[in-house]
Structure formats: structure tokens, C-alpha cells
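We did not get these values from a lab; they are worked out from the coordinates using the rules stated. All values reported here derive from a predicted model rather than from experimental measurement. Cβ atoms are built from the backbone, for glycine too; each structure is taken alone.
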Structure I
Amino acid sequence: MEQSPVKSHPLRGLPTLLKRGHCAPAVMETIVKARGQDPIGLVKLVGGMPGGIGNTGNECGGIASPLVLLGLDSGPDDTRDGLPLAIVRGRNLMRRFAERHDTLLCREIRSPKARLFPCIKAILDAPGIHAEAAADALPDSGSEEQREAQRLLIRGFGARGFHCSRAVLDGLPAIAASFPELRKGMATFLGGTACAGLTCSALVSGIMVLGRRLTEIENSVPRVLRMIVLFKTGGDAFADKINAFNATMNLGHRLADWFAGEFGSLQCREITGTDFSSLDGVRRFLDQRIAVCEGIPGKVASRVEQILGAVQPV
């Protein structure tokens, strides 16, 4: 069922950030608590996403958690202009975020010259941007050709019964049954994050599974402040024992390292060789390249299963 967007003051998330210390968990908890709901399960679901999805520097956690919520809040038949509503709102969210922060990427937000305060700003802005995107009823400002390319891509995936991120769950049926929120939460992770060709959605799915199964939740302001000092002074702020979220984030990074070695890149557009904003590009992909994508989720699921088998779930 679709949730009404909850607006909040930008500083509302600061106490949570000071207790948790990481972007995606803090944003998720701030939004879900504002709804009057228990956030713990969803915070665990994004426990591996800090640092730009498994500390890869890719999409900011200020995008990742809202994208999960947009998926959870949309029904299977919710569409706008021939596109799934979760994708429409996800792209609107990404556009709004990029307009305010000049990028979608963690590595560019936490640049070497000014990496702490831009992160904090992105985290505190994220709930408000989510509320705005969740209220959107129209597609983003892209061209009609871009929207038609997205429609063709979605139809092509549907005709083959394929969904990049959810296909990973097909290889992990026990986990899918134990955590049904995973499947809905992955709705926007298709075609490299809302059909944008960014981080491969199968990799995102694997990191979300690791998070939901393994995340421990940090709850200490002094420990978070220690992590910040290490971050600013060049220490190992992301060592497993420094923050409770770090271990899962680092497992996500290990999965990403394996993924890059296996498939040559973390980026959907590079793996597929496709620009999903181009009709001709999407046509070529559906005719010639989609089989490449269909072979990825099963391998990710197997790798996730290996990692889970070597680590004791909490």
C-alpha cells in the first residue's frame, strides 16, 4: 500500500545519524520512524549500502534508502505514463538529488577536499527529497524518446520474466521467503538503478541480502564520533570493529570486488554496452545483449550463499 510522504525538518535526522554513523541506515531510520513504524528490519536491509553501495563510491546512501522505500510503497499495478510508478518516482528522486548535490555518487560527494560536511548535508537532505519524489505523479523531465526507451526496456524485461535484482532472490528461495520485503524493496533496482545504467542491480540485490541477514546496528554516539575523527585524520574509520555497520558494508565491498573481476565492471551501462535513454540502444540490447544480464543474478546468488555460509548471521 502506498504511504503518504512524510515531510520533515532537515535537522530531524541528525540525532539518528549521530547514533548510527552511516548514510543509508540513518536515512532509512529517519523516514520510517517519522511514519510511526518500526525501522529495524529496513535499516538492516540497507546495512551494506553505506559508502556508495558496499563502500564502492557509487550511488549515495541518501538515494539508496529512499529508492528502497519507493519500491516498498508501490503496488505491482501502479503505473504512470506506461512506466512503473516506482521507476518514475525513483528517477524523479535521482534528478532532485543531483540538482542539489551536483552528483549521485558518493565518491564525488565525499571528495578529498571536503568529504564530511557534504556527506552530512546529503544525509539530512535525503528525507525531504524522498518526500518530494514520493508525491510526484508525473515522469521526470527527460525527453519523450528517453521515456519511450524506458517503456521499451520495461516491456522487454517483462516479456522475458526478468528483473535484474529480483532474479537474485530466485536463486535464494529460503531468504526470499524469510524476508518478503526484499522483493518489493528491489522494485526500483532495475536496469542499473531506475533504468539509469548505474550500479548493476543484481549486485545491489546481493548487497541488500547480505545486509538483511547480517547487519548489526550501531547505537553509540561516542563510537560514531571516534569514527568521524578517524575519517577526518586518515585513520581506518571503516574497520569492522569501529562501527557495527562496517562489517556488513565491508562484506558488500568484497562482493563488489568479486563482481568487478567476474563481469569487468560494476556499472550496468558498461556491462551491457547500452545507453538506456536511447531507443536504438535499447532495441539492440533486447535483441543482442539481454542474455548477458540474465546470466548474472544466478552467479551473484551463488556468491552470496558462499559468503553467508562463512559468516554467522545475527
Structure II
Amino acid sequence: MGANKIKVAVCGGAGFIGSCLADRLVEFNPIYEVTIIDNLSTGKLSNVRAKHKFVKCDVNNYDDISAVFLSNRFDYVFMYNAVVGVSRTQNNPISVLNDIRGFENVLSLCKNTGVKHIYFSSSSEVYGESVHYPQNESDTPLNSRLPYAIVKNVGEAFLKSYRKEHGLNYTIFRFFNTYGARQSTDFVISKFIRAAIDNQDITIFGDGSQTRTFCHVDDNVEACVLAFEKKQFVNDVVNIGGNEEITILELAKLIIRITGSKSKIVNVAPLKEGDMSRRLPDNSKMLNLLQRKLITLEDGLKKMINDGSFFLTQNKYLVSK
């Protein structure tokens, strides 16, 4: 690599969004030398492209991650490492809490190795069950008791504290439901699509009246890369998500229609916790970055289904664009 390269670390870069971000960075500007750091607990090596450097490492282990930072001297860091997914985070709460150690490790190393700016993937879960909609970045009720939401709040607090005491710049991206071809099968859209493709029952918790907004990963990563490239929203928080609400029941029906599936919708008992009744971000900052409309949910679903990296399928699985 040439001496003029800008060194960027993507922690958690073998995961769904992190890997798409790494690819988009290099596409946007080849001056970026991207190093993906991932322990592959949920990330996949198949998500890592040959144009990136890859280091298998657990950011929660200081000895391992410090060796990577000291030998590379990164200019910028994207901290996308996390245990994710409602079921996974509820079934493994200690693993979720361990991510706090990773925040400490990465931020300390950023401070001590000259990192200019750190970008953090937070979550809509920090809003808990909101009172005000759309959910604005300045309104964070902190009423969620779930370990995942608590840990994301802790991560945000670490960033603000390091900025105050050490002058380390940050940008916090609060991700709302993001979907796309590399998403694992335990998230609602990928789960529904796979069931629909196989004409299996689509299971909905409760009556399906809970609403969500969905954001295609292309919109997500482009907004984040533009914030990085343009140096916008420094020491600020940005909601990254769609702004068109849809009920989970309507989502299931839409996927059945798009795929031409014979699946039936089956309602089961609501989740005991973690299934918030509504999600709707104020995404005006994101739209300001993109300067265009977002990919519609129907177009995004078709794009996801037709992507060869989601299904290695016969032509019967493809739908018209």
C-alpha cells in the first residue's frame, strides 16, 4: 500500500453492515486502506473482500486488539462490533455486557495511537418505548431495561466522555432496522423471505400490529460514508433508518405477494420483552446527507431477493424488478 493511503479500521467488519460499509468506503475513494477486525463470532469470512486486510481479533481482548492498533496506526475507526439480534442478545446477556470492555479497549487505543475520529454503530433500542414520535436524536428516554440497549447507551456515554476529557472526535449512528443480502437469518425480513421462498409458515409474535421502518443497507452505508467523507455531524448523533412505517403483519403480506408464496401467516404469543410497539425515526439528518429519496421497501426487498449473495437459487426464486 502506498504511503498516501488513509488507514481505516472497521471493527466488526465481517458482519452484515460492517462488511457493506468496508466495500463502500473503497468504492467511494480508493485512497482508503481498510482493515477489517472481527472475531467471526457472528461475522462471516465470506463477507470479507480480497481488497481488504483482515485480522481475526476480539476487541474485548486488550492484548490482541492493542497489537493490531499499535502496528497499524489507524487514521479513522468504525466501531461496528457488537452482539446483535433480539433473540441472540436476550439469550446471551453476559456476552452483550462484555462488549463494554471492547468499547474501553478501542477508545483507549484510539486516544493513544492518534486516531482522528471514531464512528460508532448505536441502535434505535436506546430509545426504548418512546413517548414522542418521530424519534429525534435529542430525545433519549433511557427506559429500556434490555442489556443490548443499556450497552449501546454505555457506548454513547464513553464516546462523549472521551471527547470531553481527551478531545477524541466521534459520530454516533443510531441504526434502525436495516436489511439486505448479507443479513443473517435471525432477523425479521431475512427470516420472512426464507420462509416465503420455501412456502413455509411465517410466524408473527402477537397480532402483528407493532410497526417498524426498514432501511436498505445501501442507503445505510452511503449515508455513513458521506458523513465520514464530508466530515458532517462531528460529535453528534445521526438516526440511520427509513421513515415509512409498516406493521409486521403488513410486512409478511408484502413478502408473500412479492415472492408469490403460498405461505400462511401464523400468530404466536408475544415476546415477553424486547418487541417495542413502534419504531419511527426522525431521519432528516440522514436525508440531508443523501440528498435523495430512500430506496422503497418493495424495491429493496426485490433487490435483496435477487441478490446472488442472499440466495444461491434457481430462477424460480427471482422476482421481477
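With respect to FRET efficiency 1/(1 + (r/R0)^6) of positions 68 and 284 (r between Cβ atoms, R0 = 41 Å, to 0.05), the largest value across structures I, II is given by I. In terms of volume of the Cα convex hull per residue in Å³, for residues 172-267 alone, the structure with the greatest value among I, II is I.
Of the structures labelled I, II, which one yields -17500 when helix-only ellipticity at 222 nm (-39500 (n - 2.57) for each DSSP H run of 4 or more, over all residues; to 500) is computed from its coordinates? Walk me through the numbers on the way to the answer.
On the way: I: -17500; II: -12000.
Computing helix-only ellipticity at 222 nm (-39500 (n - 2.57) for each DSSP H run of 4 or more, over all residues; to 500) on every structure in I, II gives -17500 only for I.
Here mean count of other Cβ atoms within 10 Å over residues 60-67 was derived from just one of the structures I, II, and that gives 16.0; the source is II.
Distance in nm of label points 7 Å out along Cα→Cβ at positions 156 and 220 computed as 5.0: which structure among I, II?
On the way: I: 5.0; II: 1.8.
Only structure I yields this read-out.
Tell me which structure, out of I, II, gives 1.4 once distance in nm of label points 7 Å out along Cα→Cβ at positions 20 and 36 is calculated. The value was obtained from structure II.
Taking Rg and Dmax of the Cα atoms in Å from the coordinates of each of I, II, which one would give 18.1, 55?
It traces back to I.
A value of 0.40 for FRET efficiency 1/(1 + (r/R0)^6) of positions 12 and 292 (r between Cβ atoms, R0 = 41 Å, to 0.05), calculated from one of I, II, originates in structure I. Comparing relative contact order in percent (Cα under 8 Å, 6 or more apart) across structures I, II, which is largest? When relative contact order in percent (Cα under 8 Å, 6 or more apart) is computed for each of I, II, structure I gives the biggest number.
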